Structure P
Amino acid sequence: MPAPRPGTHPHTVVAPAPGTGPGFWAGAPSSAPLPGGGVALAWRERRGHDGTDRNVLAVSADGVAFEEVGRLESARFGARWVERPTLLRTPAGRWRLYACCASPSGPQWWIEVLEADDLPGLVDAPSRRVLEPVPSQGPVAVKDPVVQVREGIWTAWVCCHLLDVPGAEDRMRTDVATSTDGLTWTWRGTALAGTPGAWDARGARITCVLPDGTALYDGRASREENWFERSGVAAPGPGGRLRPAPGGPVDVRYVDVLPLPGGGARLYYEARTPDGSHELRTELAPVGA
């Protein structure tokens, strides 16, 4: 299916901003189909730049109206903040959540994984660190994973923030890793980086990969656009890398696309409001859209 572009169709607010003004965010979603129909959704909720974060777990029969089934507070991981999780079902039918966590004392981020028989069970499930960087990547912080498993191979596209220049830790690229179990990973190099002089010059963060290998990604042109990234499309390229596709960006971020059984797709994404807060939205991209 062609990559659907947010804002093309009417949207509905799934979760309003948890407060008014900059730093009050609901968004960074990750969706997965429920067995028997419906949608499971995980997202990040931030309560001010000096506040605390949580990942919210919820379910919906129609993909629009959600009922919360659990929360994972940032303190659960000993983290200052949490960001975009990945929620999925394993081939064994268990629920798995990859959570990204910010250090309370510096620019470092890390990723933890939790697993349970049902969604509410993730709240108290034990966790462990995974997807830790290796020396060949240079000094980086890893966060915002996009994880998929197909035909027994797990693939993760991970946002890597570059830490080699103090004060410029907002720079980012997306590296890719593979695994046979989703727990022990081998890094395979950079999948997507920013384009000098373009809207994504400061970096590129993959947020969704479609079945044909096309990806949606966030980018920013400058340090001042941190937290106000925009979303574009990247096409598959040689050697597992991606390249920006034609067309300008859309003023949303963290787009996730859930293909629907009958065709078309449902989009979930984070959008800013006039007061500077962010809300979580969804829209339906019909068949052929």
Structure Q
Amino acid sequence: MRSSIIIPTSNRPAGLKRAVTSALEALPGDSEIVVVDDASEQPASDVLSYLKAEPVRIIRKETQSGGGGSPARNMGAKTAQGAVLFFLDDDDEIKPDYCKQILEQGFPSAGFGFCARTFVITDAAGQRSVKDEKRKLDNGLIGASARFSEKTFPFSAGFWLTRDAYQDVGPMSEDLKTNSDTDYAIRLHASQYAGWYAAVPGVFIHQSEGKGSGELASVTKRTKSAERAAAFENIAKRNADVLRQDPQIAHFVYSRYVKHAIRSGNHDQAWEAVMKASNRPIRRRLLMQYAALRFLTKRV
């Protein structure tokens, strides 16, 4: 098959219907949709029972993975038959021409990529506003000189990669319940594969719908700072060689490690993060950040 759109889902029946509808509209020829149900209370097969003769396969995990979508994404990637794997969150939508554009432009020039996003924001009164994301990246292959803060990506940003890249780089980390996307971005950018950025938004990201909607909120919104600090500590450890070689990646990871450690009240852990940075200029920047955050937290 040319491509597969993989949709992990957990307890978001309304969002899942919307995501699958958009995936069907965007699906290129000779392609498939793989829905991975992470032990939802209402099985995805029941939610999508109205589909007739559609190229949608549903895989169900009977035991919930405990947070984070990486186990479901890996399950989908391992069973998908496409040469290019697209990932779509179950509360978002993929735009009709996005997959086609990537297959015609990004692949096979690059081994992975992501896109700008269109945010659909619902306020407390139910009013919606729309905003397009902009990054300081040109459309096309991502240059080596691009800042890591610009070329890192969340899995929700129309993330895709080739089957070959997935097999070579390996599965997404399943022990990281949050920020596994950051870990995978580091691994991909450190690999032999080139990255691709689509400057025209390729997905709709729906925000603020978890509150009062009856649907599960995002993992990031449900994760406390202490857990996020622990995640960045693990990311720093498992990518230690890359962080030593690339100061930009080192600053990106350690600065977030420091921020979340201080937010959780663990100042000793934040100080240890500062000291772990081997690059002296990066350490100085982290010291300034540490001092500023300590000062601000004392005033609150």
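What follows draws every value from the coordinates through simple rules; no lab data is involved. Predicted model only: the values in this text are computed from it and were never measured. Cβ atoms are built from the backbone, for glycine too; each structure is taken alone.
To which of P, Q does the computed value 3.8 (distance in nm of label points 7 Å out along Cα→Cβ at positions 59 and 187) belong?
That value comes from structure P.
Where does the value 0 come from, among P, Q, when helix-only ellipticity at 222 nm (-39500 (n - 2.57) for each DSSP H run of 4 or more, over all residues; to 500) is the thing being computed?
Details: P: 0; Q: -12000.
Considering all the candidates, the number was obtained from P.
Once Kirkwood radius over Cα pairs in Å is calculated for all of P, Q, which comes out largest?
Q
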